[in-house]
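Undergrad: Listed next: structures, encoded as structure tokens.
Bear in mind these aren't lab numbers, they're just calculated from the coordinates by the rules spelled out. Predicted, not measured: the structure shown is a model, and the values here were computed from it. Cβ atoms are built from the backbone, for glycine too; each structure is taken alone.
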Structure I
Amino acid sequence: MSLEEPTTCISLECYGLGVEREPVGAFLTVLWGANMGMTFPLGETAVVGRSSQADIQLWDHAVSRQHCRLEREGGTYILTDLGSLNGTYVNWQRVTRLPLADRDRIQVGNSLLQFAYYDRLAEAFFSQMAAAALYDPLTGLHNRRFFLEQLEWEIPFALRHRLPLHLLYLDLDNFKLINDRWGHLAGDQALIQVARQLQDQVRQEDLLARMGGDEFALLVRGIPDSQILQLAGRLRQAVQSLPLQVGAEVIHLTCSIGVASLLSLSAETSVQSFLEAADQALYRAKMQGGNREVLL
């Protein structure tokens, strides 16, 4: 009895992994810093900076609003410092203008980036890896891990410069009833719609994340205590006004929001204590009947 030849290819060449592949583009990957794990594809030109108008925005307070520019010239990318306060470094050497080589490391502020050329296979891989590290797969919002990493950067800066920073913790009221009555698929669809509604209400510079289950968190910069409850109220009303198609019915959800003000807490506030303060405020909102916002 003879064995038949296998019909399934298991060699790397079958997948294009054992042969040279031409690069199809260049990327910047954040190896360390507030945007750690994010990968940015490069076009003809890209400005890196802290400003929301930058092509590649880094949430790093040591980065200038327009820090540096990458520009393609022929088959090479040229890095140019744009008069940044803290300088631009390539492989630990300060530069003003330099052609980049594959795998060069660029430091801007407290962020470390890697420049690299990629082929299509690597492009797909890194895109999937970045999405898994940064985003909630159900809602498309940032995930809990990314949100907590951002807090590690934001809290010390806000305390050092005495800048307003608020943490809003939002929980949907009686959400379990949807899962119990219509099933988890209906619950998931409701969460997706709520996430979209919340995303439409927040500023570009604020950070919205799904923390798990039916809980969401929002990090708000630069708004004083006197105005933060107005923002929380708008979010709550936006959720309540959203018509949700669940099965054959249209329902409306309410939510409770706990708000913590960093400057109202101690100078030794940690990520954990900031979260606990917002959670305590949320608990008070729930104990008062829900569908309300409470500032601690």
Structure II
Amino acid sequence: MITGSLRRHAVAAGALVLTGALALSACGDDSGDSNDSGASNTSVDSKLAAMVPAAIKSDGKITIGTDASYPPNESVDPASQKIVGWDVELFDAVAAKLGLKTQYSNAGFDTIIPGVQSGKYEAGVSSFTDTKEREGAVDFVTYYSAGTSWAALKGNPKGVNPDDACGKSIGVQQGTVQVDDLKARSKKCTDAGKPAIKAVVRKQQTEVNNDLVAGKVDGMAADSPIVGDAVKKTGGKLQILGQVYDTAPYGYAIGKNSGQFKEALQGALKALIADGTYKKILTDAGVESGAITEPAINAAQS
């Protein structure tokens, strides 16, 4: 497992989802069904498409590892069992710009980068934070900016303060940057003679959300778009605490031996930003505050 700052996650019900190059759709072991998405008018850029390595475009699709337990970014729609979310929709548009379809495998978060390294996946699309440590294993093409946010029950009955959460129980998802963040904050507590923070670590973010709503934890910490979505989806049961911090880029994880694939993805993102598709996808999902203007390759800040 790659350690250090991870912007996420864990295991969900397995699924394979096939989406069209000219058709866009909105953890554990790979398994499940396939499905096609609805139509789109995304046009193919022939120059960018020519940059895609033959090994990837030979079958007309990109095989992708994702942990679909992180709404609104990536999740499984309970009605259709399709993998959905703005992160999925955006990458579908990127693939379409390259004349390719997408096939998603729902996998454990910490198995995805090793899967990209081994060639099992041609890309990892799972709200990965681009970090210097991870760049030693794979390349990244950045497409979004997110930070850490905290939430508590409405009214904050346990008096949780992100800057002084000593003695509080805080829910986080396994394998995320928030786990490391809580460890560092807890050490400050104990060094000052205060009680440690109790990190309640769950495999899936949805479990963390449910724990907080049920009052099983005092608060939770997660990526800013995930916390915002949880507050919205719980109908006023939760509230955001404090400000977003430790902002860093999300990136698509690509194998080190993938030739010009990363440049092709970067070019496709630039085209989608220029034609307004990128902004529309993020705005429709309510996550436009993290939009970027210049996709970059291996742009880790730490």
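Undergrad: When mean count of other Cβ atoms within 10 Å over residues 62-69 is computed for each of I, II, which one produces 21.6?
TA: Among I, II, the structure yielding 21.6 for mean count of other Cβ atoms within 10 Å over residues 62-69 is I.
Undergrad: May I pose another question? Given -0.47, -0.78, -1.13 as the derived value for log10 I(q)/I(0) by the Debye sum over Cα atoms at q = 0.08, 0.11, 0.15 Å⁻¹, which of the supplied structures I, II does it correspond to? All intermediate terms of the calculation are to be shown ahead of the outcome.
TA: Working: I: -0.47, -0.78, -1.13; II: -0.33, -0.62, -1.11.
Checking each candidate, the match is I.
Undergrad: Given a computed value of 3.3 for distance in nm of label points 7 Å out along Cα→Cβ at positions 158 and 174, which structure among I, II does it belong to?
TA: Structure of origin is I.
Undergrad: Also, quick follow-up: Which structure, out of I, II, was Cα extents along the principal axes in Å, for residues 70-133 alone calculated from, if the result is 36, 27, 20?
TA: It was calculated from structure II.
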